[in-house]
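Novice: These are the structures in question, set out in turn.
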Structure I
Amino acid sequence: MAKVILIGAGAVGTSFLYSAINQGLANEYGIIDVSENGRDGNVLDLEDAIASVPKEFKIYAADYDQLDDADYILIAAGRPQKPEETRLQMVQDNVAIIKEIARKIKASKFSGITLICANPVDILTYAYLKATGFPKERVIGSGTVLDTARLRVEIAKDIGVSPNSIDNAYVIGEHGDSSVTTFSTITVGGKPLSEWGCKFTNENYEEKLERYVARKAYEIINRKRATFYGIGAGMAKILSSIVHDKGDIVVCGAYLEGEYGFSNIVMGVPCVLNKNGISKIVKIDLNSKEQEKLAASYKIIEGINKEITF
């Protein structure tokens, strides 16, 4: 069975652990955090779940010298996003944190798969890749997995179906304000979105929905200071696809080498996930408007990357 090490035991990291534990994704979990009290408190709290979940597990306070035989690392370390602060405004503080974590991981014998969900995730996943030199298919950011979930939830509510019935609905590009919704690819029950009512043929609907999805995090942060359940579940979904070698197509942060016309960048795109990590980046057909918006999103991420010393 699998060994998972969490680095960063804040609300996001522990929400991921709780979701992974309930799904029985590993039999061993270690927690690394700069706060020993917070780390140890979460170990004590989460171990109480052993008696109530289908699969028993071991959980403990860990350190970087315990990474050698780990199968998966999830990095959720970083300072939280402030109200009305964009994810990109957090970049300098969290790049410094991810580079130090990368240095410690590289010094170990870790050869597994790294998942990253600290923000701004596109920048941090790129920084981690550059700092470690690990294979690109084994370094996976959360990308726009959460944005895609938010999109499907909202469309499902509008139509009155399950979110799992919304097909080919993706948010790609930056996990942030320049994300791109692929309205042209969405189908429900095999029919395009436009056939589910006149509201879905209105460009104003698309603009409002896209803005809502991109801005939903700010609404949550203003109300309860942080988002964590949705992204925790999203990261557990990514891990489940890998652990069970499913071959699922999941939107996540991947390093591009010519896909979608872009290179040397990490952004959210649909990927096939299996036991080796990202086995394939799925190229979906975008219309001209979507491709243009994706190019703009790329330029925003690239501009930030150029300002950082790797």
Structure II
Amino acid sequence: MFSHFHDILCFSSRSLTHYIFKMQMDKSRSPFLPYEATDINDPLVLPYQKEINESPETRARCLELLRQELKNAKDLDPCLDDDFLLQFLRVSKFDAKKAFKRLQTYYQQYDVLLDAYEKCSIPLHKAQSFNHLFFSPYRLKNNSLLLIVKNKPVDYRKCTFGERFYLELLTQYNLIIETPLNQICGATFLFDFDGFDIHALLAWTPGWLRTSINFSVNSAPLRVKAMHVVNAPPIFSYIYNMVKLLFPKKIRERLFLHSRNDGWQNLHASISADILPKQYGGNICDENLIRCLENVEEMERKFLKSFAFGSIKNQHRRKSMKVIC
């Protein structure tokens, strides 16, 4: 007991606060897996493996089928690593043909991103100044992680939508789809439109919206469990009508708008207040949210390593691309 007390005294004040917070969460919110969870064989996760038809047998069989399809593909230099291929098999519920089709679309979108970002550069200090992406420290009851995307911290007088989306792309690649547990249980998104003004409206061009949706929703190996919108301005309906046909029907059915007028009760019916920050009527302090963009240089390095794969035609251009400088 003395040793345990001594360890606590050695923590920094911030670490101590986080330690106490986690102890409280462990005691009072045991139904929720932590954001950092990685065990795909946890009893709470096994039902979701069954939901996507995952088993040792289907993994082995479908990996072989998908790998063979990719080897036979023309004009394509694909990544054949098991861990990478499993991302696409999981999002396709271990249907190898669907996984192959999604992978083809994914690599096509790589070339779209290449055209969009090849001549773009974001100074490192500018990339580090973005502060609009946060994870809740705990997952939903369906074990999907909760990503909170805030509009207010983004000043479109000083940045573009393309710069913002690039950082969201790095977050998606490094912190969501790279983790097997997230591949199985998916992600839930909370979009906060507070502060959405005329500058934001002008930045959200149809071209960039199409690029971001086609990559993140329609090609990346990401299971979108739900998208919740809060503080939506009146103009939101115009934006949604402009892009809704880009979303698959099942995604459109998973989009929900919530008002604060009922004390966030409607939001809490979908996302427990126990894992939401206080500004949405939750119980979590802002300092306990997990900031996504802590190490953008390393995040870009890992993403560009994957970005080198794809169409042979543009491979040299992709290998030479670097956005954060």
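Novice: Quick check for you: by relative contact order in percent (Cα under 8 Å, 6 or more apart), which of I, II is greatest? Mind showing how you got there, number by number?
Specialist: Working: I: 18; II: 23.
Top value of relative contact order in percent (Cα under 8 Å, 6 or more apart), among I, II, belongs to structure II.
Novice: Given a computed value of -0.77, -1.54 for log10 I(q)/I(0) by the Debye sum over Cα atoms at q = 0.11, 0.16 Å⁻¹, which structure among I, II does it belong to?
Specialist: It was calculated from structure II.
Novice: Computing mean count of other Cβ atoms within 10 Å over residues 139-146 gives 21.1 for which of I, II?
Specialist: II
Novice: Using distance in nm of label points 7 Å out along Cα→Cβ at positions 107 and 123, single out the structure from I, II with the greatest value.
Specialist: Comparing I, II by distance in nm of label points 7 Å out along Cα→Cβ at positions 107 and 123, the maximum is at II.
Each value in this text was obtained by applying a stated rule to the coordinates, not by laboratory testing. Predicted model, so just to flag it, every value in this text is computed and none were measured. Cβ atoms are built from the backbone, for glycine too; each structure is taken alone.
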